[in-house]
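Each structure below appears as structure tokens.
Quick note: the coordinates plus some simple rules give every number you see, no bench work behind them. Quick caveat, the model's predicted, so the values are computed rather than measured. Cβ atoms are built from the backbone, for glycine too; each structure is taken alone.
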Structure I
Amino acid sequence: MNGPIDVQTHWLPPAVIEAMEGRSEWPRIVDGPKGRLVEYGDGAAYPIVPEAVDLATKIEHMDRAGVGVSVLSINIPGLDLFDPADAPSLARDVNDQLAEAVAAHPDRLQAFAALPMVAPEAAAEELERALGLGLRGAIVYSNVGGRSLDAPEFRQVFEAAARLDAALLLHPTYPLSAASVNVHALIPVIGFLFDTTTATIRLILDGIYDRHPDLKLILGHVGSVIPYIVGRIDYESSRIPGGLGALETLPSEHIRRLYVDTVSAWPPAMQLVIDYLGADRVLYATDHPYWDPAKTNDALEELRLSDEDREAIETGNAKRLLDID
């Protein structure tokens with residue numbers, strides 16, 4: 001089927017569902033008023049809808065939305081709250097099942113690997129193994145059970161991604177600011193974006209692009225808050241001692257190396273990242289099944305992009321970045 005390549009769309013393989021069953025600690029499966037939920041923090045849960053676990057239903061929804069290919073990834077919190085002794089074997093099981101899903105539907109599905117970031121050395125090894133299975137990169141989350149992504153122990157994972165030319169989708173998780181936004185649904189409304197923004201800027205100021213200038217880092221949700229405050233980031237970082245971190249140039253020169261996706265309900269946000277980064281660094285995404293793909297489709301239609309830019313965003317960039325034929 002022709003149609004866009006969706007780079008942020010979620011599926012929960014049986015292995016991760018089984019691992020959450022019967023747990024008393026997060027992540028765990030609990031009963032809600034309308035069905036079962038994945039609970040991953042205080043006040044943070046999402047429903048286990050059919051299209052999140054059943055591939056046939058997932059593909060039906062893709063057909064309705066006109067999506068050609070979905071690059072599957074597991075949703076929050078990934079494997080980051082499991083015991084470091086258990087996470088590596090769980091990652092292998094999950095990634096084997098992702099590879100099996102792709103093999104069963106090679107014209108409709110691709111996948112990002114799940115990594116056991118709580119065991120960084122194993123995560124780097126699993127990334128290489130998963131790429132050997134045909135997965136197209138990996139998903140990482142904005143913190144690892146409360147630890148910041150720029151912590152030294154995680155550098156080996158980013159080094160492996162750069163060495164292997166693997167894309168990493170940076171996705172929100174239970175935010176470090178949760179205590180201050182755990183009211184009025186503010187965790188997903190703003191907590192997620194604050195967490196991914198903070199994680200990304202910390203990585204940049206720690207010199208990730210100096211070490212790996214060609215790293216394929218995709219920041220979800222139209223670049224989070226970063227595109228709106230680039231000028232402030234440059235100004236404040238430059239005027240305050242230590243504000244540039246490990247950098248010798250302005251942060252904006254590094255920010256421009258980011259890729260972003262199109263998960264947004266607001267066309268001006270899409271237009272801003274296209275204007276700032278260029279259409280060649282924006283990839284189509286829907287956040288299905290937790291967002292309606294129509295939000296992406298309608299917003300892109302409203303922008304009235306050129307045919308060249310529309311093709312790049314919907315398919316061309318993903319084909320190039322993820323080596324999808």
Structure II
Amino acid sequence: MESRGKAADVAAGTEREVIERLSAAVAVALKGKPDVIRLALTALLARGHLLVEDVPGVGKTTLAAALARAVGGRFVRIQFTSDMLPSDLVGVSIFDPQARRFDFRPGPIFSNMVLADEINRTTPKTQSALLEAMSEGHVSVDGVTRSLPEPFFVVATQNPVEHHGTFPLPDSQLDRFLLRISIGYPSAADERRILASDGVPRDEDDASVVTDPEGLALLQRAAEQVKVSELMLDYIVALTHATRRSPGVAIGVSPRGSLALLRAARATALLCRRDFVIPDDVKVIATPTLSHRLVMEGAEDGADREAAEEAIREVLQSVPVPR
């Protein structure tokens with residue numbers, strides 16, 4: 001009854017209140033990072049996946065766990081390693097001698113919220129298994145396609161500094177992430193609050209659960225219904241086309257990137273309490289949505305990210321904003 005009640009709250013037209021409570025619930029765990037929380041909720045509402053690139057210890061796991069607790073879904077943390085096999089992720093079929101048949105044992109990927117920790121430390125074969133799950137919403141095991149639960153949200157992390165023993169994500173994998181963000185270090189005041197709360201028992205009861213997977217699905221449908229004018233569509237197309245002829249860019253944003261920007265802009269508008277998209281929605285979400293989809297000329301590792309983000313900023317300045 002409680003689960004149906006929470007979903008009914010969303011259905012009754014209280015999307016804005018539910019979103020505010022989601023943001024507040026995550027903020028209890030991840031202190032002093034409202035912009036990061038907003039971006040994470042944007043990816044969640046837009047049915048996308050989130051890539052968090054940052055150094056260890058800044059709250060990547062905390063962010064994913066807090067989101068999962070707030071929406072009441074099943075959360076699993078998967079530590080990716082070089083010896084991890086695709087079957088460790090998606091599951092395996094085991095022969096039952098009594099029943100004389102193979103029974104499928106689902107892997108940890110069959111969850112609502114998946115934290116793929118240090119995704120670049122596993123092999124391309126295992127990365128491709130995750131790619132199918134992220135892009136198709138199902139996995140294939142022994143020739144059988146099995147659907148993943150709804151909603152399905154992946155938060156993947158990687159350390160942008162340490163590259164020893166890693167397998168860089170291919171462009172096709174990067175393109176499946178709706179947003180790429182960094183959390184960054186907390187301010188001195190926020191870090192002191194973190195220290196002051198160390199050892200204090202955390203509230204893990206139902207008060208931290210804001211909605212449920214069914215209620216989240218209603219919020220996602222509300223984001224899809226946000227209106228987008230012809231001018232906004234032209235603006236998005238102009239931005240992505242500008243990346244394809246931008247100096248220093250070897251490969252620009254694909255049509256999948258245009259669709260991602262549209263979905264992210266709709267979710268941003270919903271987070272801003274609007275049922276229509278304005279240019280500011282597109283501009284504020286453009287860099288985390290598009291920068292990881294660019295292939296830069298002659299850039300490597302961290303310089304590649306900086307160059308790509310600078311290219312997106314230049315595109316935003318050069319393309320006229322519709323009035």
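Hey, helix-only ellipticity at 222 nm (-39500 (n - 2.57) for each DSSP H run of 4 or more, over all residues; to 500) derived from one of I, II reads -11500; which structure?
Considering all the candidates, the number was obtained from I.
Ranked by mean projected area of the Cα convex hull in nm², structures I, II are led by II, which has the greatest value. Here relative contact order in percent (Cα under 8 Å, 6 or more apart) was derived from just one of the structures I, II, and that gives 16; the source is I. A value of 20.0 was computed for mean count of other Cβ atoms within 10 Å over residues 34-41; which of I, II is the source structure? The read-out comes from structure II.
When mean count of other Cβ atoms within 10 Å over residues 90-97 is computed for each of I, II, the one that comes out at 21.4 is I.
If P(r) over Cα pairs in 5 Å bins from 0, in percent, for residues 178-217 alone is computed to be 6, 23, 20, 15, 12, 11, 9, 4, 0, which of I, II is the source? Clearly, the read-out refers to I. Each of I, II could give distance in nm of label points 7 Å out along Cα→Cβ at positions 290 and 306, but the derived value 2.2 comes from II.
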